[in-house]
1. Ranked by distance in nm of label points 7 Å out along Cα→Cβ at positions 86 and 110, which of P, Q sits at the highest value?
2. Just checking, which of P, Q has the largest value of relative contact order in percent (Cα under 8 Å, 6 or more apart)?
3. To which of P, Q does the computed value 2.9 (distance in nm of label points 7 Å out along Cα→Cβ at positions 118 and 134) belong?
4. For the read-out Cα extents along the principal axes in Å, a value of 52, 37, 30 was computed from one structure; give its label from P, Q.
5. Here distance in nm of label points 7 Å out along Cα→Cβ at positions 78 and 182 was calculated and came to 3.8; which of the structures P, Q was it taken from?
6. Work out the source of 19.5 here, i.e. which of P, Q gives that when mean count of other Cβ atoms within 10 Å over residues 62-69 is computed.
7. One of P, Q was used to compute Cα Rg over 2.2 N^0.38 Å, for residues 38-157 alone, and the answer was 1.16. Which one was it?
8. Can you say which of P, Q returns -7500 when helix-only ellipticity at 222 nm (-39500 (n - 2.57) for each DSSP H run of 4 or more, over all residues; to 500) is computed?
Structure P
Amino acid sequence: MEIKIFYLEKPLFLCDALSPKHKELLKHPDTVFIDEVSTPAIHALMHEMAKESFHAGILLSADLQKLKKIFFKNFQCIEAAGGIVQNDKKEILFIYRRHKWDLPKGKIEKKESPEVAAQREIEEETGLRNLFLKKKIGCTYHIYHEYGKAILKETHWFYFTSPNQELVPQTEEDITEVKWFKTRDIKTPVSNTYENIKDILHRFFDEP
């Protein structure tokens, strides 16, 4: 099993065994590999991954849950929720914020479930109403720095449907455009988005 975390748009795998995918990555000199579970080892891994010459990282331990607990302790962890929304024409909803295409999402508030948070954030950021929750797709993880702190964000993703309606971007959140994309045109937003967004879209479209 593995937990994939994106850091500087690079994949970092926490795993309890090396899969064929991991072994393929290890054939390349631009992959950082560590099999020691300690705070200094984790800091060393993150330091190496920050270098331009490295493009992936693997942290291996037989006990994945223990590894996750120790790894996550090195960051301020926050939870968010968002959604992939399809309309009646099977088009996918994207928002344009800070020069990137993205999916609507935001932080989970106190005493709020991920499902409720996802729907609230979609409504606030896009103006959509009459959202219908279909299922949970999965979670993504990414690390970023804010005000000198290293933050690890876990985002819960859900699949919603909604009738086609007027879209209203939440400009106070720097959203300048909200747009439906046909599946055949999805390469346009995907070519200018984040790696965790590509990852959850890939999982969504690959599900039976």
Structure Q
Amino acid sequence: MKKALLNKIEKAIRKQYPKYDDDKIAVIMYGIEGLYITITKTIVIFALAFFLGIFKSLLLLLLFFNGVRLFAFGMHAPNGIVCLIISTLLFIGIAYLSTLITIPSIGLFIIYGICFMLMLLFAPADTIKRPLIKKKKRVTYKILSLTITAIYFLICLFINNSLIINSITFGLIIECILINPLTYKLFKLPFNNYKTYGLNVK
């Protein structure tokens, strides 16, 4: 189904824009395929969450996860199927867990201390398809990642809602896992891809 749909879209683009060469078409189709995977993955995950009665928990988890991922970036799965499987197990499992447990205050201090350190060391973590070449951007994203981490910690200190606290904290933990070079190594993906382009790009 996916292949047939993408082939139809590619044919339509080639017909509409005959001057586009193969490289241009490849770039466009890469973006469309990514959009397709994102939409189908989201439908599957949200449908499961609704069926399991954890829709609200999943929404909160995704909200806070994407809030920090926007600046810290991090690893992407090597292909769509792996992404779907990992995303489903990870987000559904943690959204469910968020409804069951309460993190003690000392646990929050320890978790956020570790997360802050990981953000300081590894954020932003780029990918081979999206290297963060400019040093100024990397510094800006690192500061923003650390700022979001600090804001999340302050929110957790001043609210008394275990579901929100868990959603914020677990969302941050997931992101810290995805920016860790050990995770990149586990999936055999290159880390700090900007170094391929040189260290002195401003």
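1. P
2. Q
3. Details: P: 1.1; Q: 2.9.
Label of the originating structure: Q.
4. Among P, Q, the structure yielding 52, 37, 30 for Cα extents along the principal axes in Å is P.
5. Attributed to the structure labelled P.
6. Comparing all candidates, it corresponds to Q.
7. Of the structures listed, the value fits Q.
8. Only structure P yields this read-out.
All of the numbers you see were taken from the coordinates with simple rules; none came from a lab. Not measured: the values here are computed from a predicted model. Cβ atoms are built from the backbone, for glycine too; each structure is taken alone.
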